[in-house]
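Any read-out appearing in this document is the output of simple, stated calculations on the displayed coordinates, not a laboratory observation. For clarity, every value in this text was computed on a predicted model and none was experimentally measured. Cβ atoms are built from the backbone, for glycine too; each structure is taken alone.
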Structure I
Amino acid sequence: MLGVVAVLIVCSVGAVGGLVGYADYTGALDVQASWRPASTPTNLPPELNAPASEWTSWARRSVDDAVENQAEALLAADELGFLVAVDPGNARLVAEHKRRFKVLRAMGPGVWTQALTGGIRTTGTREWRAEIKISYCFGEVTCQAVELVVTTEWAVKNDRLVMVKLEPSESHWNGPRPWETDELSVGTGKRVVVAATKVNAWRLPDAVKAADRAAAVADTFAKWEKPPSRYVIFLAGPSDWKKWYGHSQPEWAAAWAVPVSSTVTEVVIRTQVVQQRGLELLLTHELTHVTTLAGKRDGAGRSAWWLIEGIADYATMVGQPVRNYDAIPPTRTFVRGKWDGDPTVDPPTASASLEEASARYGVAFLAVRRMADRYGEAKMLNFFGRVVHDDQSVEAAAPAALGASWTTVRADCVKFIRSSVA
């Protein structure tokens with residue numbers, strides 16, 4: 001097993017305050033369509049002396065048509081059609097769209113739509129700024145799409161409207177997404193798509209195999225929604241880790257389960273601190289976040305951190321004795337010292353030491369493991385669902401799910417935690 005004292009895993013439950021937390025998310029798909037150039041122009045520009053409002057109305061229709069056609073071209077693997085919306089005289093933007101087309105096709109979009117969201121803003125003579133909503137997912141055509149918004153700029157050149165600038169999504173959309181900014185190598189397995197920048201491309205073959213095995217475990221915890229057709233995983237180098245998804249993570253973190261919508265999660269691995277042989281364990285933990293947090297998660301806040309992380313570590317230890325859990329030594333030190341005796345342990349702070357962070361994960365794991373051992377995995381999962389998905393208190397969830405008061409469950413967990421590290 002991977003040495004937990006060397007790396008730890010983050011699952012967001014409220015990205016404010018630098019804590020591990022689920023970052024806030026704000027925010028009729030015809031995937032068979034293919035791009036076809038119109039034989040004759042259907043949205044001719046106004047006369048040169050037409051009112052500004054008429055030009056803006058025309059620009060709005062043109063942008064909407066252009067981005068819709070671009071999305072259809074992507075799904076149809078039509079690179080020339082994908083580039084039609086882009087200013088051909090802007091070499092950098094053309095190159096960026098070629099890069100993006102290549103990466104996205106390799107990742108295998110099941111759904112990809114683009115549409116103008118809201119109005120457009122005039123920024124100069126025959127120039128506009130527009131926000132574009134992208135709905136996408138990777139995998140089968142039935143995959144659950146997520147949304148993000150990007151900002152574009154458009155101008156009239158040679159009597160047609162073309163895109164002259166594209167900005168990546170911002171941090172409040174958990175952006176930029178890796179495919180928005182980087183040249184990625186991509187590997188796909190039976191259930192996963194794994195992407196990495198050049199420095200980590202050598203990891204992909206083994207990572208895909210490890211991820212497929214981890215997916216098989218994570219699938220068994222998909223009790224609230226069907227598991228995704230493809231788990232989406234990115235291998236981040238040092239600069240990628242700081243840039244991708246727009247939120248900094250604690251120094252002790254080795255991975256992040258990123259909420260890209262209110263119900264869908266992607267995974268990013270910090271390869272700087274993860275040895276190749278430790279990927280499967282780490283991915284099992286992270287992909288279990290994907291399945292156990294799928295669907296509504298009204299109670300997935302700070303108070304439920306111990307359950308969210310405990311069940312992910314539980315998944316890595318199914319069928320193994322507790323003594324094999326690598327974080328037992330730091331957990332022992334913590335339990336004998338700073339621990340307040342509550343199994344609903346708080347998450348580590350961003351400035352926590354690696355040992356303390358490991359220990360808090362350890363207490364969380366042992367509590368979840370004890371509930372599964374004593375009451376059965378199905379009842380433990382019922383308890384998890386009531387707290388994390390339905391936002392019930394532990395006092396209400398314990399009798400309904402476990403058939404015992406929380407006072408009884410808590411005392412039993414405390415006893416088990418202490419005995420496990422004795």
Structure II
Amino acid sequence: MKEDFLHHVWQFKKFDIANLKTTKGESIQILNSGQYLQLSGPDFFNAQIIIENQKWAGNVEIHLKSSDWYVHNHEKDSNYDSVILHVVWEHDVPIFRKDNSEIPTLELKEYVALSDLHKYQSLFSQKSWIYCENDIGKVDDFVFRNWQERLYFERLERKSAEIRQLLLDSNNNWEAVLFCMLAKNFGLNTNGILFQNMARSIPFSIIRKESFAIENLEALFFGQANMLEANFQDNYNIKLQNDYNYLIHKYKITKNVFDKVEFFKHRPDNFPTIRLAQLAALYSKEHNLFSKIISFNVISELYDLFKVEVSNYWETHYNFDKTSVLKKKKMTDSFIDLILINTIIPVRFAYEQSLQKESSQEIIDLIESIQPEKNIVIDKFSAIGVDVKNAFETQSLLQLKKEYCDEKKCLQCAIGIHLLKN
């Protein structure tokens with residue numbers, strides 16, 4: 001048994017409250033079980049309890065065993081001086097305050113119904129993937145939808161933290177923030193951090209100045225990403241090297257040395273060379289990208305923004321020094337979907353937050369208009385009966401799996417709580 005089960009039992013009063021008594025036989029009446037804040041200190045704050053006709057207001061601490069009070073050194077922590085009731089599953093030792101008065105203890109195992117205990121044990125019995133996989137498809141639609149909204153905005157908030165840090169580092173330059181976030185997501189999981197570091201190493205004012213010459217952007221991007229090889233006899237590679245050396249000298253850019261980019265397991269259209277060439281093409285074509293993603297009217301405008309064509313060289317190459325069959329290499333709709341999901345919507349959300357603008361429904365409408373992502377996690381959810389129709393649902397499910405299922409936080413999850421209640 002985990003302590004959070006006892007938190008759930010106390011919070012929702014999932015026990016017989018009619019004739020409660022302390023371990024010393026004193027009657028207990030719960031007026032208010034307190035606020036479950038999940039912060040340091042006691043588990044429930046500002047509870048109101050009557051013990052033997054004496055009304056108490058204070059905090060409640062919960063443990064599996066009474067002796068855990070001493071195991072956790074609460075007797076030395078002044079935050080626990082205001083505890084008015086110690087709630088435990090099993091009472092094994094009395095607990096005393098600093099003034100040697102005994103803290104009243106409620107032993108829950110005497111009052112929790114076996115059926116509730118069996119529900120808990122059933123939920124937490126080992127399954128092949130997640131604990132609730134046999135029942136999640138039966139959860140009430142209203143409960144599921146509300147929880148999905150909470151999950152999705154939790155995910156957006158996490159991404160917004162990174163965006164706010166980039167904003168601070170760039171002196172509140174939203175165009176620079178967008179560039180860094182786009183670079184990260186053009187690099188996908190394997191090269192994302194390297195691409196973002198490349199983007200951060202080039203002041204965005206330089207990107208603006210050089211955006212009218214796509215070759216200069218490619219020289220900066222490939223050079224700062226450590227992708228220009230001196231041993232290639234490719235004329236374009238040599239040109240980019242010369243342009244790069246000139247540009248870093250002109251602008252006094254620090255020449256960074258990053259790890260090598262990763263090509264392994266990528267299809268040719270996802271090679272880091274092609275993604276960087278597309279990023280250069282985007283910034284060569286669009287000179288006020290941030291204002292356009294903030295002010296668009298219909299989502300088709302966003303897809304049009306990203307329908308850029310790589311420079312002539314990359315139409316016949318996937319790598320330097322190796323010619324390939326002619327191909328335009330435009331960004332596909334599925335790749336643009338990833339950019340919208342992981343960059344455009346989070347940046348827009350963070351920007352509107354900075355203006356203290358309420359845009360939750362607009363954000364939901366936008367993410368719901370995007371096709372669902374395809375990956376092994378979403379496939380698993382579909383297999384156990386969860387309907388997936390759009391990117392709003394896939395994003396919320398990814399958040400659910402990572403932050404709740406994997407962490408076994410079933411009793412902090414609306415689905416887990418709903419299943420225990422029902």
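By the measure Kirkwood radius over Cα pairs in Å, tell me the structure among I, II with the highest figure.
By Kirkwood radius over Cα pairs in Å, the leading structure of I, II is II.
Which one of I, II has helix-only ellipticity at 222 nm (-39500 (n - 2.57) for each DSSP H run of 4 or more, over all residues; to 500), as calculated from the coordinates, equal to -14000?
Values: I: -12000; II: -14000.
Only structure II yields this read-out.
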**Report entry** Comparison of I, II - label where Rg/Rh (Cα atoms, Kirkwood Rh), for residues 235-354 alone is highest
**Finding:** II
Query raised in the report: Hey, FRET efficiency 1/(1 + (r/R0)^6) of positions 131 and 203 (r between Cβ atoms, R0 = 41 Å, to 0.05) derived from one of I, II reads 0.25; which structure?
Result: II
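Where does the value 3, 14, 19, 17, 13, 11, 8, 6, 5, 2, 0 come from, among I, II, when P(r) over Cα pairs in 5 Å bins from 0, in percent, for residues 299-370 alone is the thing being computed? Don't skip to the answer; put the middle values down first.
Details: I: 3, 18, 29, 28, 16, 5, 1; II: 3, 14, 19, 17, 13, 11, 8, 6, 5, 2, 0.
Source structure: II.
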Query raised in the report: For structures I, II, which has the highest computed value of mean count of other Cβ atoms within 10 Å over residues 187-194?
Result: I
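Tell me which structure, out of I, II, gives 28.7, 86 once Rg and Dmax of the Cα atoms in Å, for residues 67-306 alone is calculated. If you can, show how the numbers build up before the last one.
Numbers: I: 18.6, 60; II: 28.7, 86.
This value belongs to structure II.
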